[in-house]
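Rule-based calculations on the coordinates, nothing more; no lab input. None of the values given here were measured: they were computed from a predicted structure. Cβ atoms are built from the backbone, for glycine too; each structure is taken alone.
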Structure 1
């Protein structure tokens, strides 16, 4: 991981108060350095003060600003800092962002887009930088990208982000991984939401880290600036400052992983194609900044700002907007699953009903909920009263291992939803299958425990497929994304069927959806199911998490390894601070187990039935996931075994 801690500052400044403004900037620099920041972004024209208006025409403003910046540079030992200042060159006045580090000014990025609308009259005083690089005050100036010890960094200024063609586009194509925006964006109600969208979209669209800093407080008389600030990656906002603080300055920091940027760009074919066209660089020049050693933040710092789950929003709090966001997320996901299932049923046009093998567990419960709501939505909901005719369920117990608890839970859920339910034993068929397995192997002792488990699942699979033939039914496969990742399914058994509605939903999110439905619809049978530990019930006292690992750990590994493309060693280093209730060595063991299971079970994923895709992470080899069937991960496992925290 290439981890970098970035700070974005808000600061209240005064026009012409170079000593006072710089004193506050120095305090911010010291605080950022104390927090371990390698890069700090301060607001537009923070050295000279904003709004300068016609005061910018006095020659001493640019001269004093440059002198102040040179003094500030001496306070920037061990940290890279962007500050805003007016820059005079060839009788023109430019709005600039100076990069300071280790006592030197390394270059000036100049503003390209000048707003002359609403309250802004920048075209009256400033000149827009058009293209290319020149030298001002002995340092390069214009369209610059800086090669720093930790990565490639550039900047832009306020309106540059709001324009139709943002300068950052050419700069990321020239290699910039981090774009820093120095802004003076005045307050209006809810404007910060608009800024948040712009910053998030820029980071996602350009596959970069975007660090946005905004001015704080009153300008010279009329405009109020709300401060705040954002740090965003292609995966979303990772740090956000509070607005309208009464402090004279604020500092918000966050840790980003620049390997995520490299991965996102490498995976995006259109990004690669456009970046290869060097004529799109728009005169951008890369400058190497020799600024000493780089000390990366810890994996624990990075892990601390990651969401509790990678697959759903944070848990609701007393904040109603957050509750609303979580509810909306779960409702949208559930409704998308229902819509996709209904449309598949109707558009294929050959089925008469859904068939669900209930196990008393969470996956089959969610599939039944989806089937019931899909049946109610048939014919645009006009046939809703006939839904029970279109959903049949069965419980297939093996007396040796199936429990009364799961059978009662399955029956109660079917009853609560008003659909037919029957119990058909597989005990006799399983005994015959075991007898034949012993005959094939030559002795009972030669039949492995795994084979004894799987033969039961295959008996169930065959019975369900035959039932589908007789009933004209669409047999729903109840396996989830977590099981697909580690091959925790039986080929020819529970992974066989007509359609797989939750194959793209991880186990932790399956549980969260069921909790949500239980709460919103008051279905007590779902609470009973949630109280039963997940189990395939193919062996005595079997529990899924004992066979594998806790699902919260498994789903973290699934996201970090398969979506973020992190090496197993980095996955483990992030698991340790995320799951402090587990011993680091146990987490190492689970990480190695996950790596082997994930790599060695692609052959199973190649055989999965048609599945509904609703999540960003997709393991379906027929759509978004091309993974080798045969491969070695020995080197990665060895690296993991020798890794230290």
Structure 2
């Protein structure tokens, strides 16, 4: 049975050599409150029918052994962890035992994966399983133009639940339909209160906590650009980033009582839609603090103190509403002398998205101060189109290793949408699966055959094509300048002006030769060649194929754009190539429009596609 794959990998698996063949009978819920397991039982019932062709009737209680094929048992102190379970298959049937409903649900997810591979003839085994991290979450950015449809969100929740993820957040700046602030979200196709209530209920059935999320300090541009809110900006005329770049739009709320009044208003309307007793107020990257309205105060007290004082005011508002505050730890960790002042019931979110991010050092800072914290790696999908596979795996693995080392209470996989959220959702599946595996059983995740697991449990590809294709396409970034920070070079040349690129060159040094670009083109072609052979057993199989075809087309276009830029830089523009690029971009824009609307709402599309339309305009220049 060594060919069996589980993702996440269980803590302990022992095969007995026996087997059990499923046949019609009963699926019994033996629990003090059977209703708590009804959804789980129905999910398992459907899996048995789909994968084994066998129907099981669901009953509550403890029927005769000869009638029950599968039993779901809740027993006090049955598992060493509240989310743990034991799964046993022997000659008498299938038995899942746990001390809480969540453990039964996770046992059923493992059994579903077994059914996908073994069908009705199940191997005899004993699995004892529990998670390394009690909180295993995913954060999805819905504020960089792309807001998913409810159908997309429901499908994503189903996938994440099957991977034993138990928290979910929608990163929000302006994408919730606040009744008093329609000016901010009117073009965004935001999440409504009714939709949040529906999503919360959907998550709850699948043992996922939907954690409210609203930025309350930095990243408030979408609010501050509007006249009614402009006076709340720290630097209304613009600011300079730590890396030297100048930004002309406001970014951070100035830390005043009037800004706090806006935060109160947002919390009062948003929080009642969620069952969770937590809220992520974000408060990250307040780069312009001290560059405007609070300049004198920062000069006197220090930027760390001014930041912490406003964060504490937000904390007290959250606390008054019966919630625990999550916040990004990137600012406060720069002031380690202030970290001990944080309240012990606030949760710091230690984030970083490069494989070499210092989770070890930062985790030690929070641990030494007794502050509960999550480690928060990323999928590395954003600003790449195809992802950065090796970086993602290194980042996800380091977060788990150092989170466990320093006692992190959670692990949050982030999936961002910087620069127009161009990457299709399936590009992030690799990071979701790898992160789920790391957060459940870190020690075994390194040995997981990730392409095979993607094929079996995510893409459901009987041909075994998509997992390897997604993995390898996500490593194309390595072929040209693999060290682009938080991005890939092949994406960056889309968002940089052609004239500027012609002045500075593309990538390190003086750029890349046509031969180098041709090598990348050949690699992309070889990776994509098997795509038509994929046999995905998913209703969106055709859409996924078209999404990856578009991604490859964009990468292909990027390589040819490098050649065009280099010809301009040499003073001998390749006019024929420019015309070809214009025609290609017309097709890529048309495909992008179709693919966007297949999974996402219309709001934000115009802002996102404008980046590609700008490229098209460049190619039109004679």
>> Out of 1, 2, which has the highest value for percent of Cα pairs over 30 Å apart, for residues 299-586 alone?
In response: 2
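Have a look at 1, 2 and say which one yields 14.9 for mean count of other Cβ atoms within 10 Å over residues 179-186, as calculated.
2
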> From which structure (1, 2) was FRET efficiency 1/(1 + (r/R0)^6) of positions 283 and 347 (r between Cβ atoms, R0 = 35 Å, to 0.05) calculated, if the value obtained is 0.10?
Replying inline: 1
> For which of 1, 2 does mean count of other Cβ atoms within 10 Å over residues 203-210, calculated from the coordinates, equal 23.5?
Replying inline: 1
> Which structure, out of 1, 2, was log10 I(q)/I(0) by the Debye sum over Cα atoms at q = 0.11, 0.23, 0.25 Å⁻¹, for residues 195-290 alone derived from, given a value of -0.41, -1.08, -1.20?
Replying inline: 2
>> Tell me which structure, out of 1, 2, gives 17.5 once mean count of other Cβ atoms within 10 Å over residues 59-66 is calculated.
In response: 1
> In terms of mean projected area of the Cα convex hull in nm², which of structures 1, 2 is highest?
Replying inline: 1
> For distance in nm of label points 7 Å out along Cα→Cβ at positions 67 and 211, which of 1, 2 scores largest?
Replying inline: 2
